[in-house]
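Computed from the coordinates by the stated procedures, all read-outs in this text should not be read as laboratory data. None of the values given here were measured: they were computed from a predicted structure. Cβ atoms are built from the backbone, for glycine too; each structure is taken alone.
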Structure I
Amino acid sequence: MQLQDIENARSLVGLFLKRADEQGDKPFLTAKIDGKWTSTSYAEASRQVCLLATRLTAMGLKPGDRVMLVSENRPEWCIADLAIMAAGCVTTPAYTTNTKRDHAHILDDSGARAVVVSNSKLAEPLFTAMLGSGHAEHVITMEDIPSAQASGFVMHDWPDLITGDAQAARAEVDARLEGVTRDDIACIIYTSGTSGSPRGVMLHHGAILHNCIAAGEILAGDFGWGEDRFLSFLPMSHALEHTAGLYLPIGLGADIWFAEGLDKLSTNLVEAQPTFMIVVPRLFELLRGKIIKSLEKQGGIAGFLLERAISLGERQVSGKWALRDIPTGWLLDLTLRPKIRDRFGGRIKALVSGGAPLNPEVGGFFQAMGLTMLQGYGQTETAPVVSCNYPTAGIRLNTVGPPLRGVEVQFAEDGEILVRGECVMKGYWQNPEDTAKALPDDWLHTGDIGHLDDGGRIVITDRKKDIIVNDKGDNIAPQKLEGMLTLQPEISQAMVSGDKRPYMVALIVPDAEWAVGWARASGEKFDMAALQDLPAFRSAIKAAVDRTNNDLSVIEKIRKFTFADESFSVENNQMTPTLKIRRPFIREKYQNRLDELY
């Protein structure tokens, strides 16, 4: 596969059609249908993309019109995205977790003229929002949806839109692509946002293509070409999965398998046997916890090997790896590492972490288990990758690696990271005020604080707006503390607080599985709310906080804590769809409880 093809491409659709012509009947998109993995070939996807594009134009959609896409990850999501752009329109993806209010905001802000939706469950809040919006005129449904749900809209069934003269449709698309440039808007991705209403980030074809060529060079140089396969787990509506989970595989001529969900991820990994997988840190934390608990239950040699692997990972992260660790590596190669690799399908070349900071200890754990971890950094506004760790640059998991080729990075006086390059967005849709704030001088002001290490790798210390300044003026990074707390087996989630206060406090969600075991061992009935009132239970959690404090400076130590009523989740609006905590919403509910700790 020629990387030059990606660099020379004028549009994402043009790149896809070229790959489809080359790959032909090779698998492109694979999903489990009726219990069986079923593939759509590159050629068949190309046929459907072109036919659907012609039907969109036949509906009266014009170049530049926005088309909203609401669907779980599935082959039709990818085909719809490509078809929308092939029709000259702009894809506006939305999260499946969006409420009616979220959908209404995107519909009103984008002015979408059409909507693509997958099923009845997702259609319910969407159609309610559409009735209040009055923008969208057409609805394309991937599955059968009762027409009564969509009174006032013109309904179109997916199967009806992908039939016809494929050759003529391809010619129409090819002609339209002649007028498309890398500078044209490909999609408007609404940031999930840890606070406030989402803003529509305008990403042009060149921004996403730039990410693909730069990332493709890394993968080709460090891992080589092969029959590569990506397992898609993050929502395609997220910029990271949209670029690195869809268009990067297209650029590489790889195939994409769609995971069925978190509950079946372990099985899907074994079935799909991916070579690459892109995941947010929270999932790596969960996987690490499951692996540790499994090995601890086995005891004996498994427990001993686990201790050796964790210790090795800690030394690798701290840069204290030495020649004496070589025998430990050999031992793990012969025992534990093959079993762990098998859990990931046996062919994995690299696990990619993005979307939020990865705790170095979590990354070090997987590295010690023989799995290459590539932690990247970026934002939706940079399409999204700015930098990435990779072997030839020297992986340092307390960094996010060096900037990608073609990305300029500099630092403001306060340490804010500034980014410039083709990957940077055109601005926020219909929001010149926020665009001017983010791009005041042709440099994207990221809002992240950091610096370069001695190897030219970016080190992120925190979000500018998240930094806690205590009553003595000391700056404290909350994400570091929260990450360390959640490494403790007793703690599932945490949010720390202490702005303008004399010391740090924490809001804690105990780990449910650990709490069940504690209740059984203590002769107590498992009821999370009732357990939290028990002094002995509180003492057990305090011991976990104290262990964390042992590795913190005086100003960072967590002096007191309280419990949350429930887990932070997307459903209660306390986490984003990519599992980052939404501090303002959590504080809104628990501020009084946190204040009582002072």
Structure II
Amino acid sequence: MRFSFNHLALIFILFFSGIISAEERLIITEKTSDEVPLSQVLYLAKQPVKVDLAYLESAAIDWQQYEDKHIRGINNKTYWLKFSISQIAKQTRQQTLSLANPHLDFIELYHVKNSQLVEHLHLGDLLPFKQREVISTNFLYSFSSNQLDNHQFYLKIDNTGAANIPLTLWSSDAYYQDAELQAVFYGFQLGILAAIGLFSLFIAITSHSFSYTYFSGYVLSITFFVATLHGLAFRFIWPNFPVLQQYALPALLSLSMMFVFLFSEKVMQFKYHNQTMLRLCRICAALSILLLISGLFLSYTIALKLTIYSVMFASVMLMYMSATQAFKGYKLAKLFAIGWIGMMLGSLLSGALYLDLINWDIEAKTPFLIGLSFEVLFMAALLAIRYNDERLAKLKIQQEALAQAKEAKEHKDKALRIEARSSEQLSQKVQERTLELEIALRELNDANQKLTEQAKIDSLTGVKNRNSFDKRIVAEGRISRRQQTPMSILMLDLDHFKSINDSYGHLAGDQALRVVATTLKQNLKRPTDLVSRFGGEEFAIILPNTDQVGALQVAETIRKAISEQPIIWGDDSFPLTVSIGVKSEIVTSEEHTTLLLEQADKALYQAKNEGRNRTKLYSPI
């Protein structure tokens, strides 16, 4: 009797709701499961012209039985869905409608109960997270259902990403129990990834290892990607910034590709084994950054598709690289290839599912997450193996270094013993030789001083030579510039010197030069004054801290002293006069010193042109 009554009640509900048709609907009885997928009672219409409830309930829309092939892959479309639920169970049921795709952009839901609109909601990850009626990573709607209730649901789905529609009706208690288990699984998965990433980061900081730096960057970026994929990042990290949902997945995938290429380059040591693959890894890392940046300007659909294709290509490329190096016998490449197999298969399967290249009754993200978990754990083990190999290699090097140090110490001790015996024998000889060397060094020092002094003296006249003059004039010029004191230059030339050589011979000329040099030294009283033979019969005199009045006075004294002293040569004697050019100024620069010398020389020639045997102060003509 109870079975017949329930069926009669159902027929009564359908008749009076006006929807007796070929459409399937979900009948809730006492035996209905706590989890019911709604794909069998779901109907689909693509973008009706009108969106008001009256139009949706009319017969003008061509509703089609929903099939998985209708909504697959990544696209930018709008869909309308509807399904119906009727309850014949006596007990009131708290139901939860779950749409387990946290990346749907916009959802508009109408709930009609017994021909009356009871709820009109707007959901989606384009809205701030706090606006959701039920705080959950999935899109939820809770309602109660009583016996003989007839529920009609209409959903508008606007999306630019993966458009799978996993609609499920749960009893509320069952849903939250399942959500707790799912939260534990997600937490465990993300916890392992975060722990590996942070551990690698700490090792990278302490060891300054590029391998661990790139691996930690890869694992942490993948951790954020998985958290975003599950909807946890939107819930806990940026709940008030839904705009980030449009960029997070492509950007994090691109960032992880950059790090994995740099990590692969280091861990497989392409720098030492394969320069071509080294350059290829760096080019791909640069392209990953370019993909990340371009994704900020492309539409989400195009950016996501482009990134998925890139991940599939990158996984195959890295598999090829590691396999190639593994066949050459490189240990780390073999381990990398084994670990990367899971990641490559997972990336290819998930990518093909997301891009609607294959049809498989499984969540598109599942193969990728399985392969990722295997790959990350294996790569962490690979790094541990490499770290242990490097530690053993360093230990071996240290042991060899210690052995060499011990051997070197033994040789050193032996050499020291030999040296001690030899030093006793050599000590006496050293003392004797030291005394002899000290005597020789003193004699050598005296000889060097004499040679040095001779190198500064003109051998004929006994006054300073031209080299000494050149060095002294530079030094005195710097003192004049620093102390702002005048410096005077005297240029002196013997008058008619050629006629002396011609009349009395060159030896008489040499005697004349010596007499002039002696007279000059006698008339220069200050230790700082310098007289030198400038060249031939010319002499140059430097008078520091002397103005032109004093310089002219000194020049005139010298001229008179020479003119009053005849030259005695054998039985003959002959008079001798000189012409002197004078220039006095405060030096202002390094070049000014040379200018003073040139002007004194010009003054000398002015004195000669004016009749010789005179002193001439430089004046511009």
Structure III
Amino acid sequence: MCGIVGAVAQRNITPILLEGLKRLEYRGYDSCGVAVHADGRVQRSRSTQRVAELEREIQQSGLQGFTGIAHTRWATHGAPATHNAHPHFSGKNPQDPRIALVHNGIIENHDELRAELQQAGYVFESQTDTEVIAHLVDHLYEDDLFDAVRRAVRRLEGAYAIAVFCRDEPHRVVGARHGSPLVVGLGDNENFLASDALALAGTTDQIIYLEDGDVADLQLSRVWLVDAQGAPVEREVHTVHLHSAAADLGPYRHYMQKEIFEQPRAVGDTLQDIESISPELFGDQAYKIFNEIDRVLILACGTSYYAGLTARYWIEAVARVPVNVEIASEYRYRESVSDPRTLIVTISQSGETADTLAALKHARGLGMPHTLTICNVATSAMVRECKLAYITRAGVEIGVASTKAFTTQLTALFLLTLALAQVKGHLSEEKEAEYLKALRHLPVAIGAVLALEPQIMAWADRFASKENALFLGRGMHYPIALEGALKLKEISYIHAEAYPAGELKHGPLALVTEHMPVVTIAPRDELLEKLKSNMQEVRARGGELYVFADADTRINGSEGMHVIRMPEYYGILSPILHTIPLQLLAYHTACARGTDVDKPRNLAKSVTVE
């Protein structure tokens, strides 16, 4: 959600800012802009179009500078419009503004600050909370931008990452963060800011991850940091190898399609050639912590929440440990009963998901210190906040709708299941060998499912004209049905609902007509016969069934019963395989409907505000 890039250098940094914005487009945005220090003035260009259009405008105007900031905005306060786009300016003389500022996050006390600043004579041109910060910095400015920003952020309530520069200090950019990610990139007599290290790929690989409350002063030859208490602080410099290959589409039409087909590799990399199950896969303290816990609480949002729901079936069945799964955005707003012998597990692709981070801190505040995260970014806030971690190896995921991040999360969660089972005495050597063999075969099995793409494309043509769909699953495949429905609604804009198949007769069956496709996950498990009865309930009401059936389920195609056969039944890991065709169905339906697959409307990739 939203993206920040900033730079101070001895060369024209406009191309660097624009390239950084392009790398952040995957987060989702509805406007963008660049501001630079040029010819002794603060100048900018803003657009409600894509970054490519902004780049054309900048090339035509000749906008150049050695110091600047850039932003992609996902609207919160104020409609997607040019006057609400970042960067925002401030200064008592609107014709010659002094301050330029960009901001990710939400300022909760913006109304109070707006009234105060209006009383001081500031005129607001936008409806954003961000313009409040710009005017506040200008109001507090006394010839030292770093000091003005430090004083300003003390007045802010809410979440923010900001980058700001001043007309009167031409080789200086100041950044600050609280609750939203911000990194510093180090160069040779040049330095950079960004909300994501990916934005700086190809420019620098020397990255500092700012902590909550940090304020950073970037000048040509130095970076100065202070912490939330205002004390000088040094943060570790990480060498982060990011390159543009992840952003190359290759033979694929969209990043989502590319990322679907990267899943055999991503799952294989996440397994890391593991030869045996050990708690230490999750950290040096894992054996001790796993011994001390009696239950698991999983906190996550969206797709990651569905991964958690799947893991509950695995952990309870294999490790015999009770599990609760909570939507992170709801968990901290209800009265709950804490248990210090609970393992708190957070799941997040980015590791910066605001709701999940807040839920984690709430759980710790309730007296539950044992924490573990499943995350795709080793340097993220989530990893730093948890005692234990397992880093998935999905690589950069650019499409807003999660695909390879989800299947690698499931893979990591099954490893967690086995590690817990081992510590709790429920994993024999024979079972461990059986599960490891199945895990190692997963990449090949996923590849076989991807070969079903041509058949799924034919289904997608039928779905393209629909406006509603039902998804059915039973047992551990119910969360996969939820994920399938989410994918379809995210990128094709078809309203989709998922239900445990046994719940059909308790209400949803009223919706079934010949115009309502019903997608059914039909593995060859102990619930198959029950599922067949549920399917007959649909057919009796004239509903059209689209069934992903394992090869030996004896479910055959007929009028109103469309069947695609999965290559093999994969036992307890079957949910991972059944995820793949649902991703392909959503993808090709969206293509048939002509929607923006990689950047669906109203959605952002990384939700870093509540």
* Out of I, II, III, which one gives 12.5 for distance in nm of label points 7 Å out along Cα→Cβ at positions 177 and 553 as computed from the coordinates? -> II
* To do: Supply the structure label, taken from I, II, III, corresponding to Rg/Rh (Cα atoms, Kirkwood Rh) with the calculated value 1.50.
  => II
* Asked: For mean count of other Cβ atoms within 10 Å over residues 201-208, which of I, II, III scores largest?
  -> I
* For which of the structures I, II, III does the calculation of log10 I(q)/I(0) by the Debye sum over Cα atoms at q = 0.15, 0.25 Å⁻¹, for residues 249-344 alone return -0.76, -1.35? -> I
* Structure fact -> Value -12500 of helix-only ellipticity at 222 nm (-39500 (n - 2.57) for each DSSP H run of 4 or more, over all residues; to 500) was derived from the coordinates of, among I, II, III, structure I
